[in-house]
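A.B. asks: Following are the structures in question.
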Structure 1
Amino acid sequence: MLVAFHKPYGVLSQFTPDQPGQRTLAEFGFPKGIFPIGRLDQDSEGLILLGNEPRLVERFLDPRHGHPRTYHVQVEGDPDEAVMRKLAAGGIDLKGHRTLPCQARLLPDPGYPPRDPPVRFRKSVPDRWIELVLTEGKNRQVRRMTAAVGFPTLRLIRAKIGRLPLTSVEHGTWRELTPDDRQLLS
């Protein structure tokens, strides 16, 4: 079984809390025996997969398969094309790990509904949306990459896995993937 879930902000990508009062996947009524395939941190939103098929799990988690994941990132500041080229070129040092090349582009406002709680807003500092398509997934990598080039992440949303869009699942809900959906993942 393979399901897609639109993870809300503030939910851990695990079934048991690390601390009392944390929201987890346990509250969303998933079928027994499935587990997250990859993660999004508690402060991130968007598409995650859960499943129980070992070959599929290996395909998504093993970095040699280079599985693309698309992130929409609201950053503090107004990066230019030179910053996008630096992000895309890879080689950003994240404490002992150098990032691989990726796709990076400036993005018009994607029109996401406001987050609860709201993103920090400062009148004197602009913000901008960018899109990053990564084929690797180190811990908090997107946040660390944008900070390394001087544009801290304010909001992070995984918008696609492969070609499967976040819009295919309602916010805070999950659904089992169809054979057609599975094709979008490759």
Structure 2
Amino acid sequence: MQGRRQPAGLLLAAGGGTRYGMPKALVSDGGELWINRALGTLRDGGCAPLVVVIGAAAAEVRAKADLGGAIIVENTGWADGMGSSLRAGLAALGPTAAAAAVVMLVDTPGITADAVRTVATHTAPGALALATYRDEDGHPVLLGRDHWPGVVELATGDTGARAYLRNNPDTVIRVPCDRISDGTDVDSPAT
């Protein structure tokens, strides 16, 4: 990453997909599971190590997905919301040397490796950066290691890092990704 430390990749894929009708980690598009696509996007975007947080239908996800090369974290509290998965993923990254983590959601299949690389150019322990689409905040999100304790403290329910980012507006770097990626969060099969 051009003289910068390589960021870790953190994929949140634990949810039950209630509105979608199934766990989104198991959604297949063109014969490829979204979880496999997302891990590939993080890998191709230059992230290592890779951590994937699974939860709902964990045994089926393990059986069907290609999670090779990733640290697998099973979040038994996945029903509590995305915040518990983010906390579990950052805890797994704690012992690593990663200066930052690029966080992606499994239900954003239009995110490209170019978007990951572009956001990851800001990798540093004190950095906070996120992709924007039509001036709206989206994913991927880069969380510098110095911010992990604060993110963990505020990550509850389905909030994830949103509350922490809102509390630190002057630190957050917004990276326009409209031309290189589609950050749509897919909530239902019709989306």
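Nothing in this text is a laboratory measurement; each read-out follows from the coordinates by a stated rule. Here the structure is a predicted model, which is why all the values come from computation and not from measurement. Cβ atoms are built from the backbone, for glycine too; each structure is taken alone.
A.B. asks: Hey, mean count of other Cβ atoms within 10 Å over residues 137-144 derived from one of 1, 2 reads 24.4; which structure?
C.D. replies: Of the structures listed, the value fits 2.
A.B. asks: Quick one: relative contact order in percent (Cα under 8 Å, 6 or more apart) came out at 30 when computed from one of 1, 2, so which one is it? Each step should come with its number before you reach the end.
C.D. replies: Details: 1: 30; 2: 25.
The correct label is 1.
A.B. asks: Computing mean projected area of the Cα convex hull in nm², for residues 105-168 alone gives 5.5 for which of 1, 2? It would help to have the intermediate numbers written out before the result.
C.D. replies: Working: 1: 5.5; 2: 4.6.
Answer by label: 1.
A.B. asks: While we're here: Of the structures 1, 2, report the one carrying the highest value of distance in nm of label points 7 Å out along Cα→Cβ at positions 17 and 97. Before the final figure, lay out the partial values.
C.D. replies: Values: 1: 2.8; 2: 3.7.
Ranking 1, 2 on distance in nm of label points 7 Å out along Cα→Cβ at positions 17 and 97, first place is 2.
A.B. asks: 1, 2: which one has Rg/Rh (Cα atoms, Kirkwood Rh), as calculated, at 0.96?
C.D. replies: That value comes from structure 1.
A.B. asks: Kindly point out which one of 1, 2 the value -7500 was derived from, the read-out being helix-only ellipticity at 222 nm (-39500 (n - 2.57) for each DSSP H run of 4 or more, over all residues; to 500).
C.D. replies: Of the structures listed, the value fits 2.
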